[in-house]
Structure P
C-alpha cells in the first residue's frame, strides 16, 4: 500500500539540469493545456453558435456563468477595465476544469499510461504546487500592473509609505505593505494546492481499501461496499470543494485587482 500511494504521488518529470528548479512536471503541463483547450473549445463553440431564440442547455449554462461572473465583477471592481470580467471567467473555468480532473478514478489514466510505457502520471494540475504558484504569480504581476496603470508610478509607490498611517508612519506602512503583497500569492497558491492535494490523497486512500494480495475473500466482500460508500460520499463532497476553490481563486483575484486600482 505504501508503494502504491508513493507511486501515485510522483510526477512525470523532464529534467533540464541537475538543479530541482530545472525540472518540468510534464503531466501537470499537459493536463493544464488540455483544460485550457477544453475551456476555449466549449466557450468559443457556444459563442459562435449562440442564438437569441430559445437557447440549448449548454448555451443556457454558459450564459448563466457569464452573467454571474459579470455581476460579481461589477459589484466588486470599481475601476474601469475591459480585462477583469474575461480574466475572472477564464480563471474560474480553467481552475474548475483542472480541479475536475480529480473526479477521474485514480487508476484509470495512470494505468493506461503505464500500459503505454509511462511509469508515472498525476492528472490533477492544481495538486502540483508549481501550477498554483505559477498562477498566483501571474495574478501578483497583474496586481502591480493595475496599481501602476490606475495611479501612476509615483502614486503607486507613494502608497507604500503613506497608507494606512500617513507619512509619519512610513516604516510601519512599508512593513505592512510588503507583508500584504507577499501574502497574496502565498494565500492564492497554498489554499488551492492544499485542498486539491488533500482531495487527491483521500481518493488514493479510498482506493487502497481493497488493495493487497494478503486480503482474503471475506475481507474483500466487507471492504468493497465500504469503499464504494466512502468513494461516493467523498466524490459528492469534493464536487463542492473543486467548485468552491475555483470560485475563491477567481473572487480573490477580482478583490485584489480592485484594491490595487482604488486610491487609498
Structure Q
C-alpha cells in the first residue's frame, strides 16, 4: 500500500471529492483526519473508514479560522504522533451569475474558503513538516483557474490564486523537502456545489452543455480526483513538486 502509516488531513471530507480522497487514502494505509465544517458528513465518513478496517477520526473545523487549523494539526499529532500530508480540498463558490451581481460578502467568503485556507494550512503544517524533515501538500483547485468562463469570475480567480500559490509554495518550501502540488478537477454533477456552478438545477440540458466541453465524454468522479491525489501524495511522486494535474478528460487542452 502506497500510504502505509502516513498521517493525512483531508479538509472538506464529509462529502464529494473530499470524501473520495479520504476513503482512497485510507484504503492505501493512510491514517486520516477527516475534516468538515458540518459534523454529520464528517462523522459518517470517518466511521465508515474505521468500519472498513482503516484508521480515521473526525475533527470539525472551519478552514478559514486560524485557531481551527491549529486544532486540526494538533489533533493529527496527538492521535498519531506525526503529520505527513495535507489535502486542501474544502471549497466554496458563489452561484453562477454576472460578475457585478456578486456581493462583497460572497467575494470575501470565496477567497476565505478557497485561498486563505491554503495560507493557514501552511502556517500550521509547515513547522511540523520541517521538524519531520519533509511533508506534502495537495491543493484542490479547478479547471476554472485555467480556462475561466463567464458567470463564475470571482470563483475562477480564487482557483487561479490556488494554482499560483501552489507553484510558489513548491519553490519556497522545496529546500525543506516539502512538496506542493495541485489537482484541477472538471465539473462533477454529483458534488454539492454543482447547482451553483450551473446557476440552478443540474438539468439534462445543463449536463449536456457541460459534457460537450469534455473530449473524453464523461464527467470527473471522486475516484478520479482521489487517484490523482494519491499519486501526488505517494512516494511515486517523490520528485514531483509545483505541478498541476488536470483531471478533466482534456477539457483544458
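Here log10 I(q)/I(0) by the Debye sum over Cα atoms at q = 0.14, 0.16 Å⁻¹ was derived from just one of the structures P, Q, and that gives -1.07, -1.24; the source is P.
Structures P, Q were compared on relative contact order in percent (Cα under 8 Å, 6 or more apart), and the highest value belongs to P.
Here log10 I(q)/I(0) by the Debye sum over Cα atoms at q = 0.19 Å⁻¹, for residues 44-99 alone was calculated and came to -0.82; which of the structures P, Q was it taken from? Here the read-out was taken from Q. Taking FRET efficiency 1/(1 + (r/R0)^6) of positions 108 and 172 (r between Cβ atoms, R0 = 41 Å, to 0.05) as the criterion, the highest value among P, Q goes to Q.
Tell me which structure, out of P, Q, gives -13500 once helix-only ellipticity at 222 nm (-39500 (n - 2.57) for each DSSP H run of 4 or more, over all residues; to 500) is calculated. Value -13500 for helix-only ellipticity at 222 nm (-39500 (n - 2.57) for each DSSP H run of 4 or more, over all residues; to 500) corresponds to Q out of P, Q.
Across the set P, Q, distance in nm of label points 7 Å out along Cα→Cβ at positions 20 and 52 reaches its highest value in structure P.
All of the numbers you see were taken from the coordinates with simple rules; none came from a lab. In this text, all values refer to a predicted model and were calculated from it rather than measured experimentally. Cβ atoms are built from the backbone, for glycine too; each structure is taken alone.
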